[in-house]
Structures are given as C-alpha cells and as structure tokens.
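Quick note: the coordinates plus some simple rules give every number you see, no bench work behind them. Bear in mind that the values here come from a model prediction, so they are computed numbers and not experimental data. Cβ atoms are built from the backbone, for glycine too; each structure is taken alone.
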Structure 1
Amino acid sequence: MRRNLDDIRVGFVISHPFHYLIYQPLIRAIKNPLVVVETRKSTPFGFSRDFFDSLDCPHVVVDESRLSVVDQQVDVIFIMTPKHLNARFRHARTVVVQYGMAKEYYNYGLWRTSADLNMMYGPYSTKMVEGHAVARSVGNLRLDGYTPSRIGGGGLLYLPTYGELSTLERFADLLPQLNSAIPISIKLHHASEFANADVIERLKDNPRITLLDGYTDTLDHISGADIVLSDYSGAIFDAIFLDRPVALFQPGYTQSVKRTDDRSIEISCGSKLGEVLDSDDSLITFFDRLASEGYNLVNAQMNPSDFLSNKGKAVPAALELLEQLINDEVERTIVQESIGSTYAKLASRPTKPVVISFRTALRQRLDRWVSGQ
C-alpha cells in the first residue's frame with residue numbers, strides 16, 4: 001500500500017534559528033512536522049522564548065550527543081550538516097537540504113553519501129554530487145512565497161563568511177580608508193559570534209556601520225541593498241538569485257581545515273559572478289568609484305536556470321520527492337551504493353591515540369614555551 005505524506009512525521013534538525021528560516025516554507029506545507037533544536041556546548045547559539053513562540057509546529061530540544069533519540073519519533077529527518085549525519089539515524093530516512101553553493105570542497109563533500117537523499121539547488125550542484133550520493137534538483141526552499149519589501153536603496157551590504165576564510169577582520173582594519181559617503185550594513189554569518197567575536201566588538205560602536213546580527217533573516221536585507229559585497233560565502237548566490245549586483249572581496253585565503261580551493265565556483269567563476277577585488281587597494285578604489293559613479297554595476301553573467309531549479313516552486317518539488325522517498329522510489333546507483341558502503345566503514349573506524357615518548361612530549365612542551373616568549 002502506498003504511503004501518504006499526511007500519515008508520516010517529518011523532523012527538521014536546526015542548530016541555529018537561521019536554519020529554521022530555510023526549512024519554514026516546507027514545514028508549513030507538511031501536516032506532521034517536528035522541529036528538533038540541537039544544542040551544542042562549543043557553539044551555544046541563542047534560542048529565545050520569542051523564537052519558540054513563533055514556531056509553526058511542535059518542537060523538542062536535544063543535546064548534540066543525544067540527537068539520535070528522535071530517530072524512532074519521525075519517519076524522515078531533514079538535516080544540513082555532516083555533524084547531524086553522525087547521529088546515525090537507523091529508522092528515519094535522512095534528507096540533506098543544500099543551503100549554500102560556495103566552498104565546494106566542503107559543500108559537495110563525500111559526507112553527503114550518507115544521506116538517503118540530497119535536495120540540491122539546481123543542475124550544477126546536482127551534477128557535483130550525484131556521482132557519489134543520491135541527489136535531485138529541487139530549488140531554494142527559502143524563495144518560495146518570498147516577496148521583497150523593497151528593491152535597492154539601502155547602500156552596500158557586506159556579507160562575509162566566517163572563520164579562517166572570512167574577510168571581516170581585514171575589512172574592519174580597512175574601514176577608516178573606505179569612502180565615508182557609502183553607507184555600510186554588515187550582516188554577520190550566524191557562526192561569527194564565536195569565530196569573530198573580537199572584531200564584532202570593534203564594529204559595534206562605529207557610527208558608519210549598521211550591524212545586523214546572525215539571527216535576522218537575510219533576504220530582505222539583500223533585496224534592499226544597492227550592492228552586495230561578499231568574499232567566499234554562499235550569500236553570493238542568495239544575492240544573485242535575488243537579482244542584486246555583487247562584488248567579491250577576495251584578497252587570498254589560508255585555511256587549516258580545507259573547505260574551498262581555487263576550483264570552487266566562488267573563486268574560479270568570480271568574474272562571472274561580480275566584480276572581483278583581489279587586494280586592499282582594489283577595495284579602497286572600489287568604494288571611491290561607488291561614491292563618484294553610483295551603483296551602476298552589471299549583474300552576474302550566469303544563466304540562472306543552470307544553478308536554480310523551480311524558483312518559487314521548490315516546495316512542491318520537495319514534497320513530490322519526499323513522497324517518492326518514503327515509498328522506496330528513490331534508489332542509489334551501484335556506484336553510489338559502493339561509495340556509501342566504503343565511506344560508512346571508514347567513518348566508523350575508531351581513531352587510534354597517538355603515543356609519544358616522555359622525551360618527545362617534554363621537547364614539544366619546551367618548544368611551545370620558548371615560542372611563546
């Protein structure tokens with residue numbers, strides 16, 4: 001007998017209130033949704049009482065170490081990160097929803113093979129993933145039903161990524177040299193409150209800056225901007241999907257954990273996405289040009305249909321796929337099955353502790369002490 005979506009319960013794991021905004025259009029279209037709020041000790045994001053009161057459905061709060069306790073409570077679980085997949089859901093089918101196109105080394109990584117289904121933005125992202133994981137083009141759920149309150153007029157909106165790849169600190173250092181005639185709003189990445197806390201403190205009292213925290217919805221800020229300045233962030237494509245001109249401040253990067261490289265779309269196709277500013281001087285000159293010439297910049301030179309399917313109609317596509325999934329109509333290819341099996345075996349191997357001698361440990365400690373003087 002064919003299963004019906006109205007007869008199943010669907011869970012949505014969120015680690016930050018921003019994640020809920022991504023899922024919300026789909027949550028509202030499902031009869032029995034459950035929001036699973038995952039709390040983390042390393043990044044204790046705030047979930048206010050107002051946030052819980054605004055939810056459109058029941059919710060549970062679960063510590064990151066106990067995420068799998070919801071496995072038997074839902075038939076399908078929507079997730080976004082490899083950390084969520086590590087909970088190893090056995091009963092519930094797992095669906096990973098794409099919410100960014102940048103940093104391809106991470107975004108399209110082998111971790112996606114663990115999911116029963118990956119819902120991707122469009123043909124480009126699907127092609128990047130389908131060789132090793134089950135992937136289908138669905139679209140951007142957040143754009144369903146979205147109507148901007150205004151288009152343009154808000155000056156420059158800076159949307160940096162977080163962590164080592166973020167240009168936020170460099171931008172803050174350059175701020176005194178940037179033309180003061182250009183109004184600047186900064187929408188922080190939702191992880192910046194931990195990764196860039198010291199820089200945020202420096203910007204809070206700067207009269208030039210309108211600081212938008214990571215808990216606010218980005219879409220209206222993007223739509224209202226005259227131009228969006230970003231770096232290596234997936235927000236680049238949110239701006240392009242909303243027909244806003246883009247500039248990329250990409251003065252080079254370093255990373256201890258690899259998340260991107262020069263082949264990734266935000267770098268390799270930078271000049272087709274917007275104007276690339278590859279140095280401090282080019283950013284300063286860019287602000288001077290905006291002040292003298294205005295915001296007459298060319299939009300992205302890309303075919304939207306190559307990157308975004310079902311614009312404004314992603315939810316119906318997701319519901320159709322979800323019904324296929326619960327009726328065993330979404331199958332892995334033999335290659336996907338092989339890669340998934342191998343990845344699962346490797347991921348489940350225990351990590352052996354590294355044992356070093358007392359002499360080596362003492363030498364390492366002395367080296368650290370000397371280097372710190």
Structure 2
Amino acid sequence: MPRNLHHLKPIAAVIGSLALAATLTACGGDSAASDAKVVTVYSADGLKGENGDGWYDQIFKDFEKQTGIKVKYVEGGSGEMVQRAVREKTNPQADVLVTLPPFIQQADGKGLLQKYTPKGADQVAGGDKAADATWTCVVNNYFGFVYDKKELKQAPTTWEELLDARYKNKLQYSTPGVAGDGTAVLVKAIHDFGGKEQALAYLKKLQANNVGPSASTGKLAPKVDKGELLVANGDVQMNYAQSKDMPNLGIWFPKATDKAADAAGKPTTFALPYAAGLVTKAPHADNGRKLLDFMLSAKAQQQVSEIGGGFSARKDVKATDANAIALTRLMDGVALFEPDWADIDKNLTSYVEDWKTATGS
C-alpha cells in the first residue's frame with residue numbers, strides 16, 4: 001500500500017556518494033532516487049476498484065501515460081498506513097500518503113508530512129485542507145452504513161434496531177483506531193448519543209451481535225452483498241462504487257437520538273474526505289508533487305463521481321453525471337454535523353482505549 005540498491009564501487013567513490021546523499025537528504029529528503037520514474041502511494045482503501053474500475057485505477061493509468069512515472073500502490077486501513085509510515089520514518093518508502101480523518105491530522109502531528117500546495121488547491125474549501133499546506137482533500141466523502149437489501153427488504157433506521165437478536169453474528173464494523181471508517185463509527189455514535197459515555201454504553205451492548213474486529217472496511221461490503229452479514233459500516237463513496245457490482249448492497253444512515261438536538265429524528269452523517277499529503281523526506285518527492293497536482297486537476301476531479309462514485313474536492317467542478325445525481329439524491333434529508341477533529345486527534349488514543357475497555361476488544 002522499495003528497496004536499497006547496493007553497487008560495488010572503489011572506496012573513494014563510495015565515500016563521495018555517501019557524502020552527496022547526506023547533502024541531498026539535509027536539503028529536504030530528496031535523493032538521487034528522485035530521478036527514478038516511480039511514485040509510491042500509501043492509501044486507505046476505497047478508491048481502487050474491485051475489478052480495476054475505480055478512480056485510482058483510472059487516474060493512475062492516465063498519470064503513468066502522461067508522465068511515464070509508474071505508480072506503486074500500497075493499501076490498508078487509515079491507521080494502519082500511518083503506523084507503517086511511522087515505522088519507516090527514518091527511511092521513508094512512501095511518497096504520498098492518503099488517509100481519512102483524523103489520521104491525516106495524526107500523520108501531520110507526527111511530522112510525517114511536508115508542506116506542498118498542489119495546483120488546484122485554491123479551489124478546495126478551507127476546512128478540507130491543512131492551514132499549513134501539509135495535506136489537501138482529493139475526494140470528498142461521507143460516513144455511512146450498508147445493509148443487505150435482499151435479506152432486509154428495507155434499511156434499518158436507528159442504532160437501537162441493531163441490538164435485535166436477528167443481527168447476532170450478522171453485524172460487523174471495522175476497528176476504531178485502525179480503520180478510518182471504524183473510527184468514524186465511534187465519532188458518529190458520540191454525536192448521535194450525546195456524549196462519549198452514552199456512546200460507549202451502546203457499543204458495549206452492540207458487541208453481543210458484532211462478529212469481531214476488521215482492519216479493513218472495504219472487505220465488509222462483499223460480505224453484506226453475499227448475505228454473510230446484514231449490516232456493516234462503510235462510507236458513501238466506497239460503498240456506492242461497490243454497489244455497481246454488488247446488487248444487494250444498500251446505503252443508510254442511523255438517526256440521531258433526541259439528545260443530539262441539532263438533528264433529532266433525522267439520519268445524520270459527517271464529511272469523511274480522502275486527504276493526501278507529501279511524505280517528509282519522500283524518496284521521489286518531485287514525482288509525489290506531480291501526482292498530487294494530477295489528483296486535483298479538473299479532469300481527475302470530474303472523474304471522482306463519474307468513475308469513483310465520490311464527491312469532487314474542488315468547488316469549481318460541478319458534476320452532472322448520473323452518479324452525481326444519484327449521490328445527491330442519496331444525501332437528501334440527511335443532516336450533516338462537523339466533528340471537532342482537533343479534539344478527536346488530541347484524544348484519539350484515549351477514545352480508542354475506552355472503546356476497547358467498554359467492548360472487551
């Protein structure tokens with residue numbers, strides 16, 4: 001989701017090359033390897049298609065054709081990708097990191113991202129990019145759940161319905177702290193139940209029906225489509241794209257409780273964008289900058305809904321394709337709230353530990 005080349009040289013040449021490498025590293029992390037025609041992307045799952053038909057598949061193909069730069073892709077949960085980048089911090093292997101909140105903020109706080117403003121970022125809303133230019137939203141998205149349309153006939157409407165015995169071993173959500181969408185379950189529950197303690201009390205009860213942990217949210221939708229699960233968490237972009245090949249997959253949003261007065265009685269969700277940043281001391285930083293520019297280009301952003309089933313990050317791109325119309329209809333009547341990402345980033349570790357304690361995970 002790279003590789004040390006060792007060549008036998010006369011010792012003077014070796015010493016000279018080491019000195020040069022040290023100089024280049026001190027100048028910002030680019031080395032002679034930056035000249036290589038490759039760029040490595042670490043990304044949360046959801047933008048690459050199951051059958052090579054996703055947004056990443058198209059833009060990576062177009063990028064390689066236009067630039068001659070090969071994209072090497074590594075995929076996993078948002079937290080998993082950040083943890084991997086942390087382990088490699090002294091010898092970075094990735095050039096571009098793409099994760100969901102709050103993990104992009106976490107990556108920034110750990111010094112994993114360097115400043116770069118991609119071309120087109122001026123058309124990205126202020127809340128969808130870092131004030132210090134370390135990351136920028138490339139695909140807008142919203143948190144959601146999926147259900148098996150064949151088995152359930154109609155979507156659940158409330159959190160409480162999921163406590164019913166019919167969902168025992170037929171419900172699963174990805175792991176908070178590991179997967180971005182899994183962390184989003186916790187974020188939404190805290191909002192909808194009016195506080196952390198109330199949310200954890202509910203999730204403790206829900207554990208009786210939960211199949212167990214999952215590091216990847218993307219792997220849950222196929223289980224729902226096949227009837228192995230009745231309900232799972234996800235996000236609108238990924239699940240809408242998956243529904244093209246999974247006819248039994250439906251998207252829904254649990255309603256807020258009366259304690260969440262801003263949206264009482266309404267289904268709620270929040271923006272969960274894919275945000276991208278240039279990795280600190282990236283081995284192919286120049287190529288990473290080119291890819292970030294390409295991701296935010298008007299053409300690539302037009303393809304976000306057309307191919308990826310998501311929402312463009314650019315305000316000046318007005319999608320009118322069939323997917324864009326269907327997505328607008330899907331979001332109609334859903335109340336949006338804005339999480340306090342700074343607070344979540346600050347307290348994420350304790351929130352996850354509290355969730356583990358409450359659920360026995």
Structure 3
Amino acid sequence: MVDKFIELDEEVLNELKDISGSCIECGLCVKECEMLQHFCVSPKSLFKDAVRKRNIDVSIPYSCSMCKTCKSVCPKNLDLSNAFMNIRKYVVKNNKKISPMKGHRSVHMHQKLSFSRLFSGILGNKTGRKKTKRLFMPGCSLCAYNPALVFKTFEYLKKDFPETALLVECCGSPSKSIGEEEIFQKKIKKFKEIVDSSGAIEIITACQSCFLLLRESGLAQNVISLWNVLANIGLPRGMKGIGKDSDIVFSIQDSCATRYRDDIQNNVRHIMEELGYRVREGQYYGKHTHCCGTGGMISTTNPDISRQIMRATAGCSSTDYILTYCASCRESMSIGGKKSLHLLDLIFGGRWDSSCKIPDNISLCRNWVNRYKVIRGGHKFE
C-alpha cells in the first residue's frame with residue numbers, strides 16, 4: 001500500500017514551484033473544479049505547501065480527472081493536470097513501474113482483459129483479401145454499452161467504404177491515465193503493429209479519448225473522428241428530420257478529451273440539426289466543457305469526487321435530456337441524474353420522444369458480456 005504522503009524529487013518540486021509562483025489566485029479554476037474545491041483554496045497554496053513540505057498527499061494527484069478545465073479558464077494558461085500527471089508518473093516510477101493505488105487493480109484487470117484475444121481483434125473485411133484500407137474502432141466503452149450500435153455503425157460505414165474492417169482494440173488510455181507510461185508505450189507499440197499489419201491507411205474512431213491519444217502517438221495511419229465522417233456522408237435513409245416533432249429538448253455534453261476540436265463539436269451539432277432534434281446548450285460546452293466524472297480513472301481511486309463531478313456536470317445541463325457522443329459520458333450523465341442518450345442511439349435507434357424508455361446503465365458483468373458479443377458478432381461480417 002502506498003504511503004499517504006509521498007516525498008517528491010527536485011524535478012517535480014520545480015514544476016510545482018513554477019505553478020505556485022505563476023498562479024495569481026484569481027479563483028477561476030477552483031470555481032470550475034470540484035476536485036480543487038475539495039483539496040485547496042488555490043493552486044498557489046496547494047503547491048506552495050507541497051514545495052515547503054517536499055511531499056504531497058498521494059490522493060490529490062489521483063483525484064484529478066485530467067480534463068484540463070483548469071487550463072481552459074486560467075488567465076495564465078497553467079495546466080494543473082500536467083503537474084498531477086507528472087506526480088503520478090513519479091509515483092509509478094518509484095513503485096517498480098506500476099501504480100501502487102489499491103483502486104487501480106481494477107484498471108490492471110481491465111487492461112489485461114482488453115488486450116487479450118478474448119476481447120480484441122480485427123474483424124469484418126469481406127473483400128477476400130488479407131489487407132484492408134480502413135479500420136472502424138468503436139472503443140471499449142461503446143462496445144460495452146451497446147453491441148448492436150457498433151454493428152449498425154460498421155455496416156453503414158461499409159456502404160460508403162467497403163474496404164473497412166472492425167478494429168476491436170483498446171488504445172491503452174487507462175494505463176497512460178494512471179501514470180504507467182512504460183506499460184502504455186508497450187501497449188501502443190503492440191497496437192501499432194496490429195494496425196500496420198492490416199494495411200489500413202485510416203482509422204475511424206467513435207471514442208474521443210482514442211481519437212486524441214492515437215493522433216498524439218505517431219501512428220502511420222490517418223486518425224479521424226466518426227462524427228466528422230458521418231457529417232460528411234450523411235445520415236442513413238429515413239433519418240433526416242426524424243426528430244422534428246419530438247417533445248425532447250437535448251443539451252449536449254461535449255467530451256473534455258476533444259474540448260479544443262471545434263470541427264467535432266460542430267459536426268455533432270450538425271448531425272443533431274439534420275436529425276431534427278432540438279438542442280439547448282447548457283452552461284458549459286465546447287472548449288469550456290466540464291468532465292463527466294470518469295476522466296483520469298478517478299472513479300477507481302476517489303469515487304466520492306467522481307460522483308460529485310457527475311452530479312455537478314449533469315446539474316449544469318439546461319434540459320432533462322443530455323445527448324453525448326461518448327459512451328462513458330452517457331453513463332456518467334445518467335448516474336448524475338439526467339436522462340442520457342448516445343448520438344448513435346438517435347442515428348440508428350429510430351425516433352425518440354419522452355415516451356421512450358431510456359437505456360439502463362449496465363453492470364460490470366454485462367459490460368464484459370457485451371464486449372464479448374462484439375467479438376463474436378463481428379465474425380458474421382467475415
């Protein structure tokens with residue numbers, strides 16, 4: 001078990017010293033962040049105290065959702081999440097390169113299963129060749145949420161892009177998020193080998209975390225967002241205007257992973273306009289969006305903060321219904337007390353109004369059963 005307080009080295013202390021010296025204590029980041037409100041009155045006081053004592057409560061860096069809301073509002077452009085991530089990496093480095101946090105045992109098991117043959121593979125290239133030009137990567141959370149949506153999306157993409165295969169792989173983000181950089185690098189190397197061997201020149205991602213991480217990982221393939229693709233090729237037949245008479249008004253929960261990607265955010269709204277559903281923006285959206293409460297794997301180490309963020313973010317919605325384009329966000333907004341749907345629910349699930357039953361959140365067991373269904377069902381496309 002990791003000690004409650006960890007001693008910090010000079011490199012980490014110098015970074016904290018720089019932030020405490022630059023912070024003007026305007027209070028904007030603390031106002032927008034439930035985690036900071038819980039631990040400090042300002043980043044200056046928090047990091048100044050850590051520098052003075054040369055240690056920090058280990059629960060603090062592992063309570064940051066890594067969403068960069070702090071940076072988005074800071075007049076000095078300070079990135080607290082980067083400092084907290086460096087502390088995580090320092091903790092891991094000094095614990096035989098693995099996180100010592102008890103809650104991260106579930107993350108380790110998730111990664112072990114996700115990279116096993118039981119829950120991963122490339123499926124569905126019916127061209128009769130070993131190679132493919134394009135891979136559709138739904139991501140772990142979407143596979144766990146609704147296998148049928150994965151297959152419907154895949155089938156629809158293949159109409160415009162027939163040489164497309166289904167890539168059921170984890171990007172390794174959970175390992176990276178908890179500071180296990182060396183383990184992540186091994187995973188991303190394996191990932192690159194898999195996609196390179198497919199011959200694909202493009203990867204379409206439904207998950208925003210996958211999109212961001214893969215684009216930053218130096219892949220040879222072009223990584224593009226599913227939402228940009230769908231906005232370009234258009235909706236399935238019969239879906240344009242299907243929601244124009246619905247009594248539901250949605251607010252949109254933008255993913256914090258792609259808070260600076262105006263193209264993705266605008267195309268999500270374009271798709272909603274094409275579908276005909278009404279949208280009323282909430283208090284925080286676009287580059288100022290707030291985390292849904294699952295970022296940085298904080299639910300495994302500080303579930304109280306995680307649930308607090310879920311309730312707070314959901315509470316900032318201007319409507320009873322929240323539309324997400326991330327399956328994890330959908331579940332978080334539901335836990336936070338709102339009626340939440342994924343954009344693919346609207347595209348492939350028929351017309352929605354207030355009489356429709358909102359999908360339930362799934363158990364951990366069902367999560368893995370659904371992911372296995374994607375692997376098993378993917379073989380029918382072979």
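Quick notes on this structure:
- For 0.75 (FRET efficiency 1/(1 + (r/R0)^6) of positions 179 and 243 (r between Cβ atoms, R0 = 30 Å, to 0.05), calculated) the corresponding structure among 1, 2, 3: 1
- Which entry (1, 2, 3) yields the derived value 4.5 for distance in nm of label points 7 Å out along Cα→Cβ at positions 75 and 115: 3
- For the set 1, 2, 3, ranking by distance in nm of label points 7 Å out along Cα→Cβ at positions 307 and 347 places 2 highest.
- Structures 1, 2, 3 were compared on FRET efficiency 1/(1 + (r/R0)^6) of positions 59 and 131 (r between Cβ atoms, R0 = 41 Å, to 0.05), and the highest value belongs to 2.
- Entry that produces -14000 once helix-only ellipticity at 222 nm (-39500 (n - 2.57) for each DSSP H run of 4 or more, over all residues; to 500) is calculated, selected from 1, 2, 3: 3
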